[in-house]
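These are the structures, in structure tokens.
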Structure 1
Amino acid sequence: MIPAEEFKSAFRLHPSGVALITANVGGTQVALTASSVSAVSAEPPLVMFSISVLSSSADVLKRADAVIIHLLTAGTLELAMLGAARGVDRFEDETRWSRLPTGEPVFAEAGVWLRARIIHRIDAGGSTVFVAEAVDASVSDRSLDDDGLVYRNRAWHRIGVHSVAESPQLAG
């Protein structure tokens, strides 16, 4: 087995998309930034993410029936930073978010979000892996024009036309 620091160093160099995950359980709401969100299946529409058991949001997420997964762009970097900040009230500015009829907080400035019903929680080392079924979505056209946002080597990065390494050639 490799040492934890070597493992973390390797994955720091692997870019990941950035998401803000929100939930509400019994009036307690949480928001956290995650770079572990992945699509699992299109039919049925399944997504997964993991969080550290040490996260201040872990207890609420372990009890949540559903979450909102905001898929962030470079234009919503401020949301990523909000979810990653320690010791702040992420819901203080009530003009930035609203509550869905189902109770989960949603930040409208994120042009893409999925409401996902949690179907599996898997303890995995020092983390919990969540598998959820997407049951609702909002995709704004404004997200199409914004650069992507990735996290790599402890920094946020903008990806877009300027960062395309090679144009894909489609076989006919």
Structure 2
Amino acid sequence: MKATSTAIPDVLLLEPHVVVDSRGFFLESWNAREFNSAAGFDIRFVQDNHSRSALGVLRGLHYQIRQPQGKLVRVVHGSVFDVAVDLRERSATFRRWVGTELSEHNHRQVWIPEGFAHGFLVLSESADFLYKTTDYYAPEHEHCLIWNDPEIGIDWPLDGEPLLSARDQVGLPLHKAELFA
């Protein structure tokens, strides 16, 4: 596994070793020893999630202040533009965002530590998105940052408006959001 820091050093782009032959491919999607060595710290996941979304669906930007979740995300079918926004007020990269395409073809994964809002936009006809979390989902502690906040300025690769859940339509702008101290 190759781990590369992004423009926000705590967010890591992970590229597994993929073995391809005439039968298809093989890769290790998770190996604690490899991740810990590549990332430089130990991680423990408690929950796996799988979502399927249609073209143009935008999920996010979600985070939990209490029971914050680190996330290891990947796509096993289709393609998404994946985004992490730093909500740690004391961070040198506070308010900054990073985005990358994750797809069934590039096999990339992104590590998003606690303290970040996370979201993605589906670029293909549909996408199956998988992610591991370091703490359990707690809807009573979940927050949503509005996807198009001009203070953050995410450059979503959109033609028109995204498809949003009712919850995501009423996300808060950064200046009204609860943040990580």
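Identify the structure, out of 1, 2, from whose coordinates distance in nm of label points 7 Å out along Cα→Cβ at positions 22 and 102 was calculated to give 1.4. Show your work: numbers first, answer last.
On the way: 1: 1.4; 2: 3.4.
Traced to structure 1.
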One of 1, 2 was used to compute mean count of other Cβ atoms within 10 Å over residues 86-93, and the result was 11.0. Which label is that? 1
Quick check: 1.9 is what I get for distance in nm of label points 7 Å out along Cα→Cβ at positions 78 and 94, calculated from one of 1, 2. Which structure matches? 1
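When distance in nm of label points 7 Å out along Cα→Cβ at positions 30 and 46 is compared over structures 1, 2, which one is greatest? Display every interim value, and only then the final one.
Values: 1: 2.3; 2: 1.4.
Top value of distance in nm of label points 7 Å out along Cα→Cβ at positions 30 and 46, among 1, 2, belongs to structure 1.
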Structures 1, 2, by distance in nm of label points 7 Å out along Cα→Cβ at positions 38 and 70: label with the highest value: 1
Given a value of -1500 for helix-only ellipticity at 222 nm (-39500 (n - 2.57) for each DSSP H run of 4 or more, over all residues; to 500), calculated from one of 1, 2, which structure does it belong to? 2
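Just checking, which of 1, 2 has the largest value of mean count of other Cβ atoms within 10 Å over residues 118-125?
When mean count of other Cβ atoms within 10 Å over residues 118-125 is computed for each of 1, 2, structure 2 gives the biggest number.
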Have a look at 1, 2 and say which one yields 1.16 for Cα Rg over 2.2 N^0.38 Å, for residues 62-149 alone, as calculated. 1
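On relative contact order in percent (Cα under 8 Å, 6 or more apart), which of the structures labelled 1, 2 is highest?
Values: 1: 25; 2: 29.
Evaluating relative contact order in percent (Cα under 8 Å, 6 or more apart) on every structure, the highest lands on 2.
Bear in mind that the values in this text are calculations on the coordinates, not laboratory data. A quick note: this is a predicted structure, and the numbers were derived from the prediction, not measured. Cβ atoms are built from the backbone, for glycine too; each structure is taken alone.
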